[in-house]
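Every number in this text was worked out from the coordinates using simple rules, so none of it is lab data. For clarity, every value in this text was computed on a predicted model and none was experimentally measured. Cβ atoms are built from the backbone, for glycine too; each structure is taken alone.
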Structure I
């Protein structure tokens, strides 16, 4: 929302998520049992951009604690509102919109079905592939996938030769700039990536099997890098991963696992051993028609900076961790 309108634009209503409405403690808010449902609010005065930003951005909660009063209004265009919130997530911006603002410029119509079609995994295709010697395995192949009108390029790294008698060892790894490249200690992403590649190399060299690492361009569990940094800032204030995302009005899990299933299908993989601690990944691939013959645990030692993060994954997100 922060870059969508000129500062002179004003609107009588705002669209936010129920999770954000719960954070704002709206006295007459819609039941927030579905935290990412859309909520339409109206204030005593029209919203301009400076007034709307503290409602959308929890980083401003302490500097702008007095908000409202607001009232929630009936929403008779819920499908379009849900699509708008999902579009915000895809774009990596805060899920908040001025509704029908004045002086905001020419509107671009987008139907709810357009968002659904954009996310259809069937649009994904192999764009290119090549040999790629790596530190983990010199005989590796990289396969790049892309969908029309989508700048995100998902990648598969194949280690070893396909063996029809032995399902490949597969890891679904979502992009994590801070962990994978910068060595962040706040998560376990970097060590998980390195350990998965090492395990696949061992599988290929010592057991005659093969491995497939899917590198999915879904930073921050699907909320994007900027919103992940917003969540980190809230974590510094004491909130855990789940609560930080909810305060932003975003889901704590928004990754698109059907995309991973499509990649495996294009690679000719229908049965696999999945390296994961997350039962949701197993369920998602099986729902897409793949056969997960084994869940291979993939837990690594914690450090003082990610202890709470791992506990939250175990206690609130259902990961199978000690």
Structure II
């Protein structure tokens, strides 16, 4: 896929990049316990960075905007972007270290994650010139807050659709949540924002200020509300190997479907299939789906699909 400077994009992903070290372990360690991992995998990570790779694999023109270090992990990430066909025009390089995540994955696919942020400063708005940007959808993860305001303003001028991957409540997602077209958030974000663990109530409250809200619930599927309509969708049944990156795959496919003007129900099924497919692979980056695999998986998943109990949204 071309990364020439004159290429218009389908989706620009804005936010965080890191490096992941994934180890498979028999169980999560207890205090003072020493154990041996059975598998080690190193690859690029980060919500927006993973999403950019996934969008490219799904056959769309993808770009990523954010910070990459010049250290060994940053160089590896740059090479991954180029190999995947991700447009690298809006990447800022520097000497602050690459954020690093160590992920411990149990046999049932559940994970524990330790993140070293590396303390990089947010990319200032003045560091990047988006005047030549042409795209259909902007996907934010909130981790580059200084870039958000000018990009949102540009999106309004150019009628670019905007999506936020709200994994947790922090400065960036709090700014974006009611300013984007699609608030797609995790159950954790909904709980943090509402102050209690009640997804249906959070959905109703969030939809009072957001045009379209989706709350992902992991293996329990999702809840959504758009205008006066609301509903739920079951998670596609898979044998989970590793849940790391499932949300990133979901958001990437969601943004890709928006760029492709999919109808709402098809969009939700497509994104859900992407998240489910990711769970069948070890590691987030290897779990970002390819178009052919996702289409085949989506057809299989759809055959087994059954809706979530409507009591989930009755609140």
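The maximum of distance in nm of label points 7 Å out along Cα→Cβ at positions 86 and 174 over structures I, II, that is, the highest value, falls on II.
Can you say which of I, II returns -0.33, -1.07 when log10 I(q)/I(0) by the Debye sum over Cα atoms at q = 0.08, 0.14 Å⁻¹ is computed?
Details: I: -0.42, -1.11; II: -0.33, -1.07.
Considering all the candidates, the number was obtained from II.
Among I, II, considering only FRET efficiency 1/(1 + (r/R0)^6) of positions 94 and 126 (r between Cβ atoms, R0 = 30 Å, to 0.05), which has the greatest calculated value? Once FRET efficiency 1/(1 + (r/R0)^6) of positions 94 and 126 (r between Cβ atoms, R0 = 30 Å, to 0.05) is worked out for each structure, II has the highest.
Have a look at I, II and say which one yields 34, 60, 6 for P(r) over Cα pairs in 10 Å bins from 0, in percent, for residues 182-221 alone, as calculated. Checking each candidate, the match is II.
Where is FRET efficiency 1/(1 + (r/R0)^6) of positions 54 and 206 (r between Cβ atoms, R0 = 41 Å, to 0.05) largest, in which of I, II?
On the way: I: 0.10; II: 0.95.
That would be structure II.
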